[in-house]
Structures are given as C-alpha cells and as structure tokens.
Structure P
C-alpha cells in the first residue's frame with residue numbers, strides 16, 4: 001500500500017459548486033475509484049486549497065489511473081469538477097493535482 005497526498009487550488013467563485021458536487025458523489029464514480037485500487041480517500045479544504053489523501057493498494061498505479069481516466073463516468077465527473085479547480089503553477093508536467101512528497105508517517109500501534 002502506498003499513500004498519496006496531492007494539492008490543487010479551488011476557484012473561489014466555484015467553491016460552493018465544488019462542495020455541492022462532492023456532497024453527493026455518484027455511486028458509479030465511487031465504484032471506479034474502488035476498482036482503481038484506491039481506498040481511504042479524503043479531500044480537505046483550507047484557504048481555497050484542496051488537499052487530497054488516499055491509499056493505493058494496486059500493483060500498477062499508472063495503469064489504474066489510465067483505467068480511471070478512460071471511464072465515461074469519470075470523464076463526466078471531471079467535466080463538472082475540473083472547471084472548479086486551478087492547478088498549481090509549480091506542478092510537474094502532466095499533473096493536474098500536484099503530487100506531494102511524504103516527509104513523515106507514523107503508523108502507531
């Protein structure tokens with residue numbers, strides 16, 4: 001299992017639309033996320049910045065992300081959510097959400 005943290009801005013004038021969209025995520029979208037080996041997925045908001053965290057349990061992240069991207073329901077979802085977002089200027093080429101480096105992890109008991 002690998003943990004991922006990602007960040008992106010949300011456009012202030014689209015914040016309420018983004019929140020409304022995520023208050024009722026379509027079951028088909030959740031199924032694609034699950035089928036892509038993603039679990040414990042959360043999105044947090046602070047000062048128009050979105051932070052996402054999820055755990056990936058698959059064997060081939062790129063393949064699973066390609067699968068997710070090619071699903072028609074995912075594409076429809078991104079058509080609604082994408083215009084609400086503003087990628088960071090410092091993101092790497094090819095990224096929409098900017099990947100973050102994990103610098104600390106404590107599993108506990």
Structure Q
C-alpha cells in the first residue's frame with residue numbers, strides 16, 4: 001500500500017482509472033482487521049492501486065477523501081474511485097477484500113462515459 005499524505009496526492013490518484021483508498025486508524029483493532037483485508041486484496045490482485053491514509057496522522061487528508069467521495073467520514077473505511085468518482089464504499093466490519101475486488105474489476109474494459 002502506498003501512503004496518501006496530502007490533498008494533492010488524493011487529487012492526483014483518485015482521478016485515474018481505478019484507485020482504492022483505505023482510511024486506517026493504527027490504534028483500532030477493527031481497523032487492523034480491515035488492514036488485513038486490504039493486504040489480501042493486494043496479494044490477490046497485483047497491480048491494484050491501494051492507497052492508505054493514516055487517519056490519526058493525516059485527519060485533514062482523511063476528511064478530504066470523504067468530502068471528495070461525498071460520504072461521511074468513518075474509520076476504517078475503504079472507497080473505490082473510478083475516474084474521480086466514488087463507485088463503492090464500505091466501513092468497519094463490512095470491509096471485505098473480495099467485495100472490494102469485485103468493484104475494482106467491475107469497471108475494467110468498459111466505457112464509463
């Protein structure tokens with residue numbers, strides 16, 4: 001996972017083809033479980049862009065991601081962006097590598113305009 005530490009990084013990465021943003025609280029056991037799910041996603045789908053935001057160190061960036069996605073901040077939270085638009089989000093115990101992967105794959109090879 002690549003660290004996302006600035007609003008500029010958010011703007012640069014979420015506007016690409018597909019990006020997965022994982023908002024992670026390093027002190028939360030629920031977030032630790034979600035982090036393992038994101039590691040499973042990366043292991044099962046090499047090349048999938050997964051970006052981690054440490055919500056304790058970069059709360060401003062975490063809030064900006066939620067604002068860009070048009071959703072309320074939660075932690076842990078995963079958001080799939082395609083072309084700068086949110087196409088999927090999940091939080092807390094709903095974060096599942098397989099579910100995220102299905103939404104990453106859903107838009108590949110399709111014209112989304």
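Since every read-out is calculated from the coordinates, none of them should be taken as a lab result. Keep in mind that what you see is a predicted model, and the values were worked out from it rather than measured. Cβ atoms are built from the backbone, for glycine too; each structure is taken alone.
Points to keep in mind about this one:
- Which entry (P, Q) yields the derived value -10000 for helix-only ellipticity at 222 nm (-39500 (n - 2.57) for each DSSP H run of 4 or more, over all residues; to 500): P
- Top of P, Q by relative contact order in percent (Cα under 8 Å, 6 or more apart), largest first: P
- Structure responsible for -0.81, -1.02, with log10 I(q)/I(0) by the Debye sum over Cα atoms at q = 0.18, 0.20 Å⁻¹ calculated and labels P, Q on offer: Q
- Structures compared: P, Q; top value of mean count of other Cβ atoms within 10 Å over residues 10-17, i.e. the largest, recorded for Q.
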